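Laboratory data are not the source of any read-out in this text; all were calculated from the coordinates shown. For clarity, every value in this text was computed on a predicted model and none was experimentally measured.
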Structure I
Amino acid sequence: MEPFYLMPGQERCEQFKDANGVPKVRYSYCSLNGALFRCVSRSVEEAERLCEDWLVGQDRCYIN
């Protein structure tokens, strides 16, 4: 897989099949703070939900 770069707020989604032929999604998102989230999931919706959960956790780091 070739390297790629994401700007803050940008996402990338790539659909592929695993070794068993099962459809999967490789999802990446760069937060506005520059943190990178990456996952492999069964669907785009699942990946976006995981990313949203991750973003909520990221926001907690900045609460004083």
Structure II
Amino acid sequence: MCEANAYLLKGDQQELIMESVDILRPEEGKVYIQDIFGGQRWVEGRIKEMNLVQHRILLTQD
């Protein structure tokens, strides 16, 4: 499996916002994420880091 978990950076804390992310698409100040089960959401912010070896996506709102 190639999915990753998405986290939102809040200060120095990382909050898990979605597991098993399959689709990630940045659009105009927001990031669309969808998991392998069809769950989806928009997050205000931007991609800070993607580490696909560790299956982690880090988003930030700053």
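Worth a mention:
- Relative contact order in percent (Cα under 8 Å, 6 or more apart) - highest-scoring structure of I, II: II
- Identity of the structure behind 13.1, 47 (criterion: Rg and Dmax of the Cα atoms in Å, calculated), options I, II: I
- Of the structures I, II, the one that 0 was derived from, the read-out being helix-only ellipticity at 222 nm (-39500 (n - 2.57) for each DSSP H run of 4 or more, over all residues; to 500): II
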